[in-house]
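Some structures are shown below for you to check.
Since every read-out is calculated from the coordinates, none of them should be taken as a lab result. What you see is a predicted model, and the numbers here were worked out from it, not measured in a lab. Cβ atoms are built from the backbone, for glycine too; each structure is taken alone.
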Structure I
Amino acid sequence: MNKTLLTGLVALVLALTNVQASQAEDVDLIVKNGTVLTMNAGKEIFSDGVVIVSGNKIVEVGGVEILGRYSSDNAIDAKGGIIMPGMINTHTHASMSVFRSLADDVPDRLNRYIFPLENKMVSKEMVYIGAVHAAIEMAKGGVTTMVDMYLFEESAARAVKEIGLRGVMTQNIIKYPTADGKDGNAKLKLATALVEKYKNDELITPGYGPHAPHTVTKENLEKIAALSEKYDAPVFMHVAETQEEFDRFQSEFSMTPVEYLDSVGILNDRLIAAHCIFVTDSDIELMKRRGVGIAHNMVANIKSAKGVSPALKMFDDGLNIGLGTDGPMSGNTLDIIGQMGYVAKLHKLVNKDRSAMPPYKVVEMATMGGARAIHRDDELGSLERGKLADIVIVETNSTNMQPMFDPYSVLVYSANASNVDTVIVNGKVVVSEKTLLTYDEEKSRAVIQEFSKEVEAIAETL
């Protein structure tokens with residue numbers, strides 16, 4: 001080949017490359033070189049997958065062949081890891097992280113220990129400190145959205161937003177005097193103020209948090225139902241958590257707790273019901289008809305010896321059910337990865353069926369199930385064009401992650417929170433190479449350690 005012809009061919013290749021580059025769409029972020037679990041309706045998996053992000057939305061998901069259509073100055077190499085939707089923690093009390101490991105095995109701990117401790121310790125400052133600490137743990141464990149209920153919830157909302165997570169933040173409403181109000185009406189005012197403050201926020205979805213059917217007056221439950229409809233705000237509540245609660249409603253009202261909530265107008269597609277351990281088949285059918293979201297908290301439930309929710313039946317019957325950790329005094333850890341193995345194994349045991357609750361169902365509960373439970377499956381829960389860019393990369397280079405024949409099995413039976421490498425929320429990187437980018441983690445630990453001295457001093461008086 002003569003020199004002139006070679007020069008011409010080189011020029012042609014360069015020209016074609018420049019044309020292709022000029023036609024490529026500029027985007028804000030490309031995530032590549034990983035196994036993409038889309039969790040879409042078809043459960044598509046791309047073994048050499050790519051996720052394209054522009055702004056806070058996913059533009060396209062596919063195989064390596066789509067890379068040529070996009071260009072970006074910001075690319076994340078998943079290094080062969082699992083690229084999946086952000087996980088959703090459908091039930092927690094984040095600020096209680098300051099009390100973690102206290103009185104873990106005390107009988108009737110809620111009344112004998114937790115409520116008295118909260119009455120002496122809870123303040124706006126404590127709620128903020130605890131929520132920061134908890135949100136850091138969730139972020140580093142791959143949780144991109146959390147559902148929270150606690151006192152002084154505005155302080156918790158501020159903390160969660162600061163860390164960069166999504167939060168469905170609900171102000172606790174209970175008929176007893178607490179640090180943030182003398183009765184349910186006072187807390188109802190706090191809840192409405194929270195809703196009005198954050199109703200248009202990009203990360204925080206504010207709502208109402210009636211504690212439980214038996215700890216909130218019927219009058220306030222009816223008010224909450226009306227306000228929830230007025231503001232189109234979520235309601236989060238513990239439902240059918242104990243045998244005592246179930247028996248009480250049967251005795252006093254000849255209704256189950258679920259039927260009682262339906263009678264006061266709470267049971268609808270704005271409700272997220274935590275636990276639902278003691279529910280009947282007719283309760284399950286009623287919750288399905290009403291479009292209720294359900295938070296399944298396996299670890300907290302078995303740790304407190306309350307029972308095992310019929311979550312597998314609810315999932316298979318098409319109810320909106322996701323996974324939750326409960327508070328850090330109940331399940332102690334706040335990552336969803338740590339829940340998944342228990343969910344799979346305990347349901348096998350209870351059903352005496354090794355094939356029950358296969359890993360793909362558990363991962364669906366952690367992602368799309370959670371999105372359905374919080375009534376946001378049109379925006380969250382899967383990696384699809386047009387959805388919000390909440391993305392997690394779980395590295396697979398660690399010894400416990402190898403070999404990987406089935407990514408679902410590895411996530412459920414092998415992975416732990418420390419395998420989470422990268423977390424993206426709303427198109428922004430919150431965790432990179434296992435390092436939190438949005439807050440000084442060492443500062444949070446130092447604050448918690450100092451505050452724990454105060455907690456210990458008060459705890460000794462109980």
Structure II
Amino acid sequence: MADRADQAIVPVLPGDVSTVSAARDVLAGRGTRRGLLRILPFLGPAFVASVAYIDPGNFATNIQGGAEFGYRLVWVVLASNLIAMLVQTLSAKLGIATGQNLAEVCRDQFPRSMVWGMWLLMEVVAMATDLAEFLGAAIGFNLLLGIPLLAAAFLTGVVTLVILALERRGFRPLEAVITSLVGVIAVCYVVETILDRPAWLAIGQSIRHPALGGTEAVLLAVGILGATVMPHVIFLHSALTQGRIVTQNAEQARRLFKFELLDVVIAMSLAGLVNAAMLVMAASTFWAHGLTKIATIEQAHRTLVPLLGGASSVVFAISLLASGLSSSTVGTMAGQVIMQGFLHFKVSIWIRRIVTMIPAIAAVAVGLDPTRTLVVSQVVLSFGLPFALIPLVLFTRRRDLMGSLTNARLTTAAAVAVTGFIVALNLFLVYQALHGG
């Protein structure tokens with residue numbers, strides 16, 4: 001690993017001054033911060049990345065799982081979350097160790113033809129991701145405000161542009177807004193959990209004695225696990241850490257990584273609990289009342305009213321809106337990182353946002369079913385996953401790139417096993433989708 005002191009210092013923007021200063025003091029052993037105040041400057045990147053794990057696609061999958069199989073698949077959600085922690089930790093570590101994001105390292109290490117191919121594939125993945133997340137936010141506005149879906153789509157575009165404008169002030173203001181939206185989703189599901197009064201003993205039984213039972217349950221579990229890792233957020237997380245805090249030597253880099261590891265554990269644990277709460281809500285309302293065939297997000301929203309009252313459906317719509325807005329913003333950021341990293345070419349993030357809005361607005365305008373479109377977009381993501389996971393594992397095990405942050409053998413073994421498992425699951429999902437399974 002090159003000495004980070006030799007690298008160009010990343011400009012510190014107005015919104016980042018206090019955060020960067022506090023972080024440098026902690027890494028250098030200066031300052032009087034203790035406890036949470038000591039950790040706070042380092043929290044943020046993983047919270048932005050965690051949005052991909054609680055996006056509108058997760059709403060559809062978790063609601064279907066809870067409605068059809070009750071509490072049986074809670075353990076699947078929690079196992080998926082552990083996998084997410086490992087993958088996002090490797091991504092964050094790559095950015096810290098190399099001072100580059102995953103796309104930039106790919107550009108430096110792979111043949112030019114392969115780089116162009118990966119860029120094209122990842123652009124398709126980024127657009128599919130943005131399509132799903134943009135539609136999720138539009139559905140949220142539609143359910144909450146009662147406005148037509150097309151008008152809701154345009155409103156989504158305006159709001160995400162406003163959020164993205166915060167990037168001009170630095171990383172911290174944007175991190176704060178995204179983290180706040182994640183907090184809104186979490187609070188909404190705390191409220192939902194209180195309202196639906198789940199069967200805690202059944203939840204504990206699922207965790208203590210993991211089981212599936214039946215082909216349909218296996219297929220849905222594969223869907224939950226196979227959608228665990230989103231390729232765009234692997235690229236993005238490495239970009240979020242690559243120049244956020246510039247370290248002066250290998251020892252500071254190791255300290256920084258420990259703090260970022262804590263960031264990942266906290267953020268991904270929160271995302272995991274939200275996902276579990278989604279499934280539990282569906283189990284304790286729809287499944288418990290024999291409503292096992294909840295086909296769309298809109299249907300789930302309507303059904304909550306007679307079961308739990310109007311307040312519950314409003315809370316559900318707010319959580320979906322927060323999920324869609326935050327994940328759509330993050331998807332646009334990821335697309336920017338992918339283009340700049342692979343091609344060393346940058347366009348205005350405003351232009352990128354407007355261009356990537358077009359497929360989603362077109363899908364709404366021609367009357368495509370939003371929930372079905374969400375599902376199809378997840379299949380597209382499956383094709384791109386190996387091209388993010390495999391390079392990540394290959395690079396983080398190389399001492400010439402990672403220096404003192406090179407993976408331990410056990411970490412590499414776990415990463416290889418997880419990568420093989422997830423890729424196999426996603427290939428299976430693609431096969432099922434193409435053959436109508």
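What the table below lists for this structure:
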{"quantity": "Read-out FRET efficiency 1/(1 + (r/R0)^6) of positions 124 and 340 (r between Cβ atoms, R0 = 41 Å, to 0.05), computed value 1.00, structure in I, II", "calculated": "II"}
{"quantity": "Among I, II, structure where distance in nm of label points 7 Å out along Cα→Cβ at positions 52 and 100 as derived comes to 1.9", "calculated": "II"}
{"quantity": "Top of I, II by distance in nm of label points 7 Å out along Cα→Cβ at positions 108 and 404, largest first", "calculated": "I"}
{"quantity": "Among I, II, structure where relative contact order in percent (Cα under 8 Å, 6 or more apart) as derived comes to 36", "calculated": "II"}
{"quantity": "If helix-only ellipticity at 222 nm (-39500 (n - 2.57) for each DSSP H run of 4 or more, over all residues; to 500) is computed and equals -11000, the structure in I, II", "calculated": "I"}
{"quantity": "Mean count of other Cβ atoms within 10 Å over residues 156-163 - highest-scoring structure of I, II", "calculated": "I"}
{"quantity": "Volume of the Cα convex hull per residue in Å³ - highest-scoring structure of I, II", "calculated": "I"}
{"quantity": "Comparison of I, II by FRET efficiency 1/(1 + (r/R0)^6) of positions 68 and 276 (r between Cβ atoms, R0 = 35 Å, to 0.05) - largest value held by", "calculated": "II"}
